[in-house]
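Structures given as structure tokens follow.
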Structure P
Amino acid sequence: MKKKSKSDKICQHVIISGGGTGGHIFPAIAIANAFIAQNQDTRILFVGAKGRMEMEKVPAAGYKIIGLPVQGFNRKNLLRNFKVVYKLIVSLFMAVRIVGRFRPDVVIGVGGYASGPVLFAASLRGVPTLIQEQNSYAGVTNRILSGLVKKICVAYEEMDKYFPARKIVITGNPVREQMTESIMRDVSIRFFDFTDDKPTILVLGGSLGARTINRSVLGCLDTLPPDIHLVWQTGSEFEDRAHREVAARKLQGQVKVFRFINRMDLAFAAADLVISRAGASTISELCITGKPCILVPSPNVAEDHQTKNAMALVNKSAAIMITDKEAMDKLMNTAIATVQQQETLEPFSENIRKLAKFNAAQTIAEIAMGLIETKQDLCDFVANIVVQKPFWINRKQEMNKNKRVCL
């Protein structure tokens with residue numbers, strides 16, 4: 001039986017499961033794109049959670065997605081978790097059916113509510129699985145799944161305190177393809193309709209918005225120096241108010257407000273300084289683009305892992321960190337002072353670029369392909385044993401043949 005090689009253009013089926021925030025979704029899409037780049041015949045299916053952000057962003061990227069009714073546990077009102085458990089059970093049965101019908105060669109979990117049922121269903125059917133953990137602190141779902149999966153792709157060192165060391169591969173976090181492309185600054189300035197080139201602050205509250213950061217920006221509009229531009233991603237809940245406040249002060253030419261910035265590559269190209277939460281995917285994009293940044297870790301995440309993410313940069317003199325409690329008093333004053341000092345920005349840019357890990361999506365795709373090939377090799381080995389006659393039968397036939405010759 002001929003052994004398949006990496007160059008063989010066979011149609012492979014891949015399920016990528018997870019989502020919830022841009023920090024899970026955009027790395028997942030980057031991994032899918034890496035599979036297609038290696039083999040255009042690959043079939044990709046996403047599985048996410050109904051009503052979550054992935055149900056909009058994944059189809060926009062050109063991929064099919066199926067939603068599960070799964071949702072997270074309510075830690076404040078335990079009585080509501082009866083409904084959560086019911087939805088989890090329904091999601092498990094749906095995941096088993098999805099895996100059975102799509103028949104994936106490999107399943108990848110990127111974190112989020114949907115990862116658990118799908119990877120569990122895949123493991124039951126013997127499908128190779130891997131998880132991609134973006135943060136320096138492993139999520140509950142990924143820690144539970146770590147005993148089932150074959151490989152665990154991480155972005156930070158010392159993750160063996162959460163996962164079996166033998167399964168860990170340090171790959172970095174995948175970033176959006178557009179973030180790796182070089183863009184001239186004047187192109188980005190025109191895209192945001194600025195009439196001139198001034199020091200520019202990009203404010204990112206995450207894909208879902210960040211109340212403290214938004215309120216901090218709002219509080220500085222009356223005193224914003226005229227020689228500074230602001231590109232402000234507010235999230236959906238704060239967008240209308242931000243537009244009203246900017247218009248009331250006639251700052252539309254200086255402050256550009258967006259609910260969500262689809263061309264983040266142009267936003268980063270325009271920015272001299274970035275204000276952001278400390279989600280792992282955003283940090284990876286900051287490293288890839290070498291952007292000086294002020295990080296405001298979210299206080300509403302498990303085990304305060306965003307502070308750990310931020311401190312990994314602060315300890316390398318690659319970022320400034322301001323806590324959520326300090327933000328209203330310090331954030332915008334610090335940002336305005338920093339963006340006006342080129343001699344301060346340059347060392348931050350150099351140091352953060354040193355932490356970049358390129359080609360993470362391609363590396364993860366190659367690891368997944370390796371799992372497929374390992375399973376195929378095992379199947380070929382078993383098939384050969386089944387097809388070939390056991391050695392003792394061959395030995396007996398040879399002895400009988402020798403007897404007939406003697407006669």
Structure Q
Amino acid sequence: MGLDGVDKFDKVDRARFFLIVPLDFEKIALTELKQKWPTLSHWIRQSERQDEMPAVEIVPGGLLLETDLERGCLLNLLLKVPTRILLRVLSFRCRDFPKLYNKVRKIPWQHYLLGQLPEISASASKSRIMHTGRIKDCMLSAIQDFYKARPPSKKGVEAAQLLAVPTELYVRFEADECTLSIDTSGDPLYKRSYKTFVGKAPIRENLASALLMILQEQLPKREVSALIDPMCGSGTFLFEHLFLNCANFSRDYSFLHLPLFKPFLKHYDEIKSAYSFSVPVPLLSYLGFDIDPETITGAKSNCTNAVTPVVFETADLFNFKYKKFHDKNMVVLNPPYGERIKTTEMAGGLREYFHNIVEAIIVTYAPLLLAMVVPRKILMKEKIKGYQVVQTHLFTHGGIKLRFVIWADKRQKIEDKTPL
């Protein structure tokens with residue numbers, strides 16, 4: 001039995017979830033979901049629920065799957081690539097506002113809301129109903145009238161007033177099909193809570209994790225022990241790799257305040273109490289460098305929750321002197337593109353600037369792998385100083401078309417490290 005229009009909810013009911021994912025990273029998000037699904041099975045050892053991962057539909061900008069309510073909500077803790085996770089409430093065909101009002105008013109909102117009016121995010125495309133302002137007004141009017149017929153408890157209303165992030169309801173019209181969903185994440189999932197300092201023009205945490213997962217595809221044949229970011233800013237790449245396999249219990253989520261989830265709160269607390277934060281550290285060491293001393297001071301302030309020390313030091317990539325590096329390191333960086341941050345090294349042109357970065361990294365670090373975010377308009381050389389491009393990934397960030405380029409040292413003999 002699904003959740004659409006139910007008057008009571010059972011623990012084994014199936015629910016539909018939509019994982020909002022940055023465009024161009026849907027397949028990476030699916031790979032992550034497959035890899036981390038067994039962790040849910042470890043958390044939820046109940047015989048009445050199957051451990052096998054359900055079928056997943058990939059659509060532009062997200063993943064759609066059906067599972068039980070508890071598993072779907074707990075995905076918020078594990079997944080690094082999605083922006084947020086929505087719980088589907090109801091889908092129906094609708095071409096006029098009276099039908100929208102009647103459908104919404106009949107939804108058992110006591111399962112989804114504490115008595116408050118939600119924030120509403122509306123979108124419409126190729127439908128008779130297109131005015132998003134009227135859609136919001138109609139939704140709110142219907143929910144208000146639901147409360148008149150079934151007043152919420154005073155305790156629930158008071159609890160709703162204490163929520164740090166308002167509950168958000170998503171309504172989407174596509175070709176006269178209306179889909180209602182409620183947010184289970186709260187703040188966007190890329191807000192991890194480990195950062196107190198944010199640098200200039202940072203890459204979003206979920207994009208950084210997705211790019212690192214792409215880089216991971218090159219690791220089975222290479223024994224890497226250190227990750228270095230020579231233009232680290234606030235340390236996003238370093239922290240995201242460090243916490244890549246950690247569940248995030250250090251922030252609040254909207255699903256914890258859904259009446260539907262109340263039967264699972266005790267189990268959630270048990271999972272949280274039993275969770276071991278001593279997850280095996282992916283690499284032996286993490287090193288971050290930046291030319292700006294204030295940025296390095298800020299990056300160090302983000303280290304307080306790190307399960308292993310991350311070393312940050314002030315250094316200029318183009319005039320660099322440092323002690324011996326790990327021989328088996330990889331380098332990843334998101335340098336300034338000249339859009340929001342400009343440097344003197346860009347005076348000779350962006351193409352020369354990016355090639356100079358690559359050459360400086362090769363000379364300074366001699367990494368096994370070198371991965372860099374580059375504007376798509378910059379055509380990088382396939383081969384540079386014995387390194388060759390082995391993988392690229394196109395994506396967009398902040399409206400800028402970018403390319404994630406991975407070079408590998410072709411001078412070193414590569415042994416297959418993939419387990420048999």
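Structure data summary
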| quantity | calculated |
| --- | --- |
| Label whose coordinates, when distance in nm of label points 7 Å out along Cα→Cβ at positions 30 and 86 is calculated, return 4.0 (choices P, Q) | P |
| Entry that produces -8500 once helix-only ellipticity at 222 nm (-39500 (n - 2.57) for each DSSP H run of 4 or more, over all residues; to 500) is calculated, selected from P, Q | Q |
| Entry that produces 25.7, 111 once Rg and Dmax of the Cα atoms in Å is calculated, selected from P, Q | P |
| When FRET efficiency 1/(1 + (r/R0)^6) of positions 110 and 126 (r between Cβ atoms, R0 = 35 Å, to 0.05) is computed for each of P, Q, the largest belongs to | P |
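None of the figures in this text is laboratory data; all of them are computed from the coordinates on show. On a predicted model such as this, the values are computed, not experimentally measured, just so you know. Cβ atoms are built from the backbone, for glycine too; each structure is taken alone.
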